[in-house]
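K.L.:
Once you scroll down, you'll see the structures, which are given as structure tokens.
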Structure 1
Amino acid sequence: MSRKVTTSIVSAFMTGKSLSVDNSTTDGTSLFLFGNKIAEKRNGGLHITNAGWQSNTTKERLNALPNVSICQKNHVWYLNGKVWDGKWTKVS
């Protein structure tokens with residue numbers, strides 16, 4: 001379940017609006033968490049990264065995006081069922 005901050009910031013990002021809430025910011029094209037870019041819309045697609053942080057907050061923000069399902073098992077992150085190193089990946 002997403003917190004209100006996640007719902008608000010992801011909604012603004014997906015609709016192309018600027019918003020800053022607590023530790024998250026979007027200019028409508030990129031999504032930032034603690035100043036680290038974790039998602040961006042480019043080349044007609046949505047690209048994500050964990051920016052080197054395997055935190056619950058990073059996972060929560062990314063999981064609120066369309067076509068993203070991240071889970072963790074034994075300290076390993078899985079993106080849409082496949083092992084994911086957290087590097088930039090196109091999800092849609």
Structure 2
Amino acid sequence: MPKEWKEEGFIDPVCRLIKNLYGHPRAGNGWERHYEEFIRRHGFELVPEWPSVYFNEQIGSALVEYVDDFLAAGPEGPTRALFDVLKGEI
């Protein structure tokens with residue numbers, strides 16, 4: 001707690017959070033919404049019953065999104081090209 005708060009007599013202050021806390025169970029929700037639009041725009045569809053797992057039938061690549069990390073599996077050429085696009089747009 002900041003020294004000024006102690007001087008003012010605050011005992012157990014509560015503050016509105018502007019950003020998610022790292023490690024909080026819902027910390028990744030904001031990123032997930034942001035990336036989902038981007039992922040879908042590039043031809044990926046959500047795999048039913050598997051949250052954060054996407055598949056692009058056209059290039060044959062699977063993509064897993066976890067908070068701010070991506071993992072992809074598929075043919076090397078199209079999958080590398082996908083990551084080049086990701087790097088350029090995110």
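K.L.:
Comparing distance in nm of label points 7 Å out along Cα→Cβ at positions 7 and 31 across 1, 2, which structure shows the greatest value? Before the final figure, lay out the partial values.
P.N.:
Working: 1: 1.5; 2: 3.8.
Going through 1, 2 one by one, distance in nm of label points 7 Å out along Cα→Cβ at positions 7 and 31 peaks for structure 2.
K.L.:
Looking at structures 1, 2, which one was helix-only ellipticity at 222 nm (-39500 (n - 2.57) for each DSSP H run of 4 or more, over all residues; to 500) calculated from, given that it came out as -11000?
P.N.:
Details: 1: -6000; 2: -11000.
Comparing all candidates, it corresponds to 2.
K.L.:
Comparing relative contact order in percent (Cα under 8 Å, 6 or more apart) across 1, 2, which is largest?
P.N.:
Working: 1: 21; 2: 16.
For this comparison of relative contact order in percent (Cα under 8 Å, 6 or more apart), the top structure is 1.
K.L.:
Ranked on Cα Rg over 2.2 N^0.38 Å, which label among 1, 2 comes first with the largest value?
P.N.:
Values: 1: 0.99; 2: 1.60.
Greatest value across 1, 2: structure 2.
K.L.:
Looking at distance in nm of label points 7 Å out along Cα→Cβ at positions 15 and 55, point out which structure of 1, 2 has the largest value. List each step's numbers first, then the result.
P.N.:
Details: 1: 2.6; 2: 4.6.
The maximum falls on structure 2.
FYI, it's all coordinate maths here, none of it is from the lab. In this text the structure is predicted, and so the values were computed from the model without any measurement. Cβ atoms are built from the backbone, for glycine too; each structure is taken alone.
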